[in-house]
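Read-outs throughout are calculated quantities, based only on the coordinates presented, and are distinct from any laboratory measurement. Everything numeric here is computed off the predicted structure, so don't read it as measured data.
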Structure I
Amino acid sequence: MSFTDAVRTCLTAKYATFSGRARRAEYWWFSVLYVIATVVIAGTSLAIEVPLLNLLLLPFIVPMLTVSVRRLHDTGKSGRRMFIALIPVVGPIIYLVGMALDSTPGTNQYGPSPKIVAHPVV
């Protein structure tokens, strides 16, 4: 999945879709966009207040949450596992390692593998 495909998927087709699965590329490319948007919005004016920054990033928050849940589903974990990132120091590390894991092969309780759907074996 390319950068543009991941952004298009997250911002349009699956904007608020928590069900299903998301490949690593979809998650990481959208995370790159989220970081770039944060840097650009915050960098345009150093006088920007934090509440205003959050308001400008609001359109990206829902798809970031949904792609994170779908990524956890792809590894066979519940979306509630995202809350592990709230544990100080080790939580974010465990969360990022979980996002970097390879997907569960085949179908799991959250649906078919997006790798198989994207690249069917002929």
Structure II
Amino acid sequence: MLQLRELDERVSIRDQIQDQSKEPVVLVNVFHIAPEQADALIAAWTDDANYFRSQPGFISTQLHRGIAGSATYLNYAVWESVGAFRAAFTNPVFQSKLQHYPDGSTGSPHLFRKMAVDGLCVA
């Protein structure tokens, strides 16, 4: 079963999903597994991604694997709003899917918004 660990120990994912803004958000989730659990992680993540893809407000997702033999994976998903993500994330159907991840695996979901930095990027 997947154990959730906060990416920012000062702000939990449960705190973040209380946000009421209608602006788009990006979910970043970092997974740590044992190297031999790669196939199980990918199967569980694929099932989750297919569930999320069917939910209102979902835009896209992408999974990345660390290089050079790393067993760290990073997923990001784009959502129309925190409310759309919250509805999908707190749904008992999704919550029951966490048990399909390999034992000892961890995930660190965290929500982000684009920001502007002069001369480099726009919000």
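A few comments on the model shown:
- Comparing relative contact order in percent (Cα under 8 Å, 6 or more apart) across structures I, II, the highest value is found for II.
- A value of 36, 22, 15 for Cα extents along the principal axes in Å, for residues 30-101 alone, calculated from one of I, II, originates in structure II.
- Value -7500, calculated as helix-only ellipticity at 222 nm (-39500 (n - 2.57) for each DSSP H run of 4 or more, over all residues; to 500), assigned to which of I, II: II
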